[in-house]
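Below you'll find the structures, each written out as structure tokens.
Just so it is clear, none of the values below were taken in a lab; they were calculated from the coordinates. All figures in this text were calculated on a predicted structure; none of them were measured in a lab. Cβ atoms are built from the backbone, for glycine too; each structure is taken alone.
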Structure P
């Protein structure tokens with residue numbers, strides 16, 4: 001085995017590796033990712049491109065607003081929101097060659113996901129350790145394929161993302177995120193308080209991923225009375241001592257604003273050691289990009305282009321697909337579907353990014369007007385100019401309107417088509433798909449399927465993302481089809497379990513006081 005002796009100056013070029021390597025003044029053997037990381041880091045320091053031929057890419061992460069510290073992966077994982085209020089993104093995006101993508105054919109989901117995500121770690125977690133975390137994250141999913149594809153029509157496919165423990169696509173990322181938190185916090189001997197906002201599914205998935213973990217307290221905010229009963233109970237019936245639920249009198253946007261305000265309060269953030277599980281956390285985006293690659297490979301990528309149809313409110317899921325395309329996945333385009341809270345559909349369809357009041361719908365996870373992850377796309381539209389992005393976001397918050405200019409809007413609209421789908425159309429699609437195929441769709445997935453049909457291109461397969469199990473929204477499904485979808489046996493008693501939640505007004509000091517009391521550290 002080749003040995004590389006690290007000097008202190010070389011250690012400075014390897015942020016986050018000192019503890020992992022347990023430096024004690026002796027020569028340290030480097031294996032796998034660390035050896036490749038050191039080779040690339042040395043090259044990068046001398047002005048060479050920041051790439052590794054072994055598939056390991058050394059990355060630093062920058063804020064979309066350009067003023068926060070540049071961080072490595074582990075620090076970005078724990079930071080969540082950047083200190084300047086922006087979102088972290090890789091300084092450079094790793095790429096997958098066509099040969100890399102072909103090599104994924106026939107591999108199980110966990111192995112594909114490991115290969116897709118590994119470059120984003122920047123060598124800070126050993127490949128073997130990371131592979132074990134990924135394997136463990138998906139071992140408990142109800143389907144062996146983890147995210148299986150079903151064919152609905154000749155060129156229309158359904159990507160089922162709801163086979164995790166809480167029956168929603170958020171499980172795919174959050175089952176891994178909880179394990180990554182545990183791994184990094186154990187290495188560092190630290191603990192965190194996770195705060196998150198949910199429009200329905202994120203909260204349950206985050207709680208399931210973080211429950212009973214000794215280094216984590218988790219506080220989830222949801223809009224009181226604006227999530228389905230199943231969504232609410234999946235959060236409020238968890239008895240773990242480290243889990244705390246807040247029902248906020250307001251909308252999801254209010255909950256999201258409270259979370260961002262806590263992160264932007266530097267003293268409170270440091271006092272509570274705040275971290276995030278919402279899709280503002282880059283690790284969520286990274287993990288979701290993997291299922292785009294996995295699905296495309298099943299349909300012939302890289303030798304066959306595909307399109308994706310994505311139901312969206314906060315723009316995180318479709319941004320993960322955009323990331324996969326940036327990495328080199330041959331994606332011909334995206335079609336996004338919103339409900340009546342159609343700010344994203346209006347932007348991509350008519351360059352109208354203006355905030356309107358939130359309206360309750362049959363698809364509550366998308367009852368959103370301020371889409372946090374849109375800022376990551378905006379950063380690219382502004383040629384990764386943090387100052388320009390920050391100025392645009394300030395204007396948006398002050399006026400409720402965002403204009404990006406004709407050329408930028410056209411670049412976005414050429415890649416991403418959009419439709420707004422109201423409740424009546426959602427029920428129509430649930431009924432039509434069930435009549436034609438026997439498949440039951442939840443309202444969010446039905447919006448994806450309807451949008452896929454509206455923006456289909458002959459000869460190019462479209463993959464519609466099914467983001468939740470129909471049993472999470474049984475009333476809507478039954479109204480459309482006459483069939484009431486049953487919860488899996490493991491959740492059969494969910495509606496009978498005792499709930500624990502605290503109702504609070506939309507008031508930052510009140511929420512901060514609750515978080516202080518909830519944190520055990």
Structure Q
């Protein structure tokens with residue numbers, strides 16, 4: 001009985017330590033979230049209700065396996081033998097790996113102050129690991145005082161890490177008010193239209209663009225510029241859009257994802273820890289995950305245009321979103337042109353197609369013309385079409401069955417042409433954009449990433465533990481696609497190769513005629529502009 005009680009204590013103690021480490025990790029990764037000291041115990045309790053049983057069970061299973069294969073019955077103690085130190089050392093090893101893995105994954109999102117906190121926390125864990133190793137290889141007579149030292153350092157490390165995180169508040173970049181933006185170097189800034197088509201693949205444009213197909217995409221590539229976009233890790237869409245529109249690094253703003261989570265007793269958090277099954281805690285009702293319907297965008301481009309007296313238009317997430325009306329598709333000429341076969345079929349997958357098209361068609365009709373001949377005062381427009389992302393995610397494998405292994409032949413016949421037809425639909429949108437692009441106006445069509453086939457091992461995991469029809473994913477280092485067109489300023493057919501996402505904001509700001517901030521990470525992509533434009537439009541910087 002006493003042995004069982006001692007075992008329970010030794011398995012419970014690391015569960016408490018591991019839960020406390022996860023709480024510290026969450027606070028580390030969300031420096032812009034203010035949590036009062038009174039709420040910390042409640043957050044800890046929510047985490048412990050999930051990780052406590054998991055940690056307890058994991059330690060019990062590992063102990064049973066080790067004892068079974070060693071073919072001996074280990075004595076269990078608290079001070080002598082120092083069983084807690086053995087188990088806590090193993091726990092600290094796991095905590096150190098989790099901390100470093102999350103630091104490496106989210107590294108681009110952390111400001112210098114947060115990085116320093118991570119460094120302090122990791123160094124404290126490293127000290128504990130070293131002490132644990134000394135303890136493991138010491139004589140039994142020395143282990144008693146080494147255990148005491150280890151536990152004191154563990155308690156002190158937790159106190160120092162918690163105090164460091166809670167007391168130091170990070171500096172975030174100020175979002176400028178439009179009245180504070182400097183005026184353009186021109187009487188009237190040049191106009192810009194940006195259309196985001198996430199999922200757009202330059203590889204597929206080259207593959208599908210032959211044989212007199214995708215004529216408008218091909219026309220832009222021949223008369224403007226095209227290339228790829230390198231981004232950062234993790235490539236979360238809200239963070240990418242904010243960097244495009246502000247030039248800031250993700251570390252310079254506090255919100256990075258449209259997906260948020262909250263505990264029962266605390267406010268809204270932005271970044272969640274990875275590699276520890278954190279999202280599964282929602283099944284117990286301890287943590288709720290949700291997507292913001294109208295996330296905040298740090299649109300410095302829009303601010304410059306507004307401050308110069310120009311009108312702007314931006315639709316990244318319609319609020320409220322359009323209400324799906326399937327009967328409207330029966331009277332939609334574009335849907336009949338490209339997807340008439342899907343009209344009368346009742347197929348759950350074809351419903352995905354219909355909803356994606358309905359959303360895109362709604363947004364497409366709202367894209368404004370900005371050329372001066374129409375009398376428009378809009379100088380800047382930004383819209384996002386999301387249908388291709390959905391279509392690629394669900395149907396790309398059927399258009400490239402040789403890359404995805406065994407697929408049902410009937411499904412290949414039924415869905416194999418949908419991706420190509422959706423590109424044809426987007427090509428028609430691009431044609432309309434080209435025809436409505438006026439003088440002194442730049443058209444930018446871009447995607448922050450493209451999908452790639454799932455590796456075999458991940459496909460097997462997804463098949464048995466997730467959605468069975470997932471065949472593609474968005475790699476963390478995925479390259480995006482960019483197409484640019486301007487009647488007089490660009491080199492025709494210029495291959496941009498790979499440009500950084502940080503270079504897009506200063507390049508667009510330069511083209512429009514605004515002075516550039518001095519502390520931007522990116523640079524103007526001068527190579528895409530012709531010599532005449534560069535000679536007549538020097539780069540101006542803002543005066544402090």
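Data overview
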| quantity | calculated |
| --- | --- |
| Answer label among P, Q for the case where relative contact order in percent (Cα under 8 Å, 6 or more apart), calculated from the coordinates, equals 21 | Q |
| Structure from which 4, 19, 31, 28, 14, 3, 0, 0 was derived, P(r) over Cα pairs in 10 Å bins from 0, in percent, options P, Q | P |
| When distance in nm of label points 7 Å out along Cα→Cβ at positions 369 and 385 is computed for each of P, Q, the largest belongs to | P |
| Ranking P, Q by mean count of other Cβ atoms within 10 Å over residues 481-488, the structure that comes out highest | Q |
| Comparison of P, Q - label where distance in nm of label points 7 Å out along Cα→Cβ at positions 145 and 265 is highest | P |
| Parent structure of the calculated result -15500, given that helix-only ellipticity at 222 nm (-39500 (n - 2.57) for each DSSP H run of 4 or more, over all residues; to 500) is the read-out and P, Q the choices | Q |
| When distance in nm of label points 7 Å out along Cα→Cβ at positions 185 and 393 is computed for each of P, Q, the largest belongs to | Q |
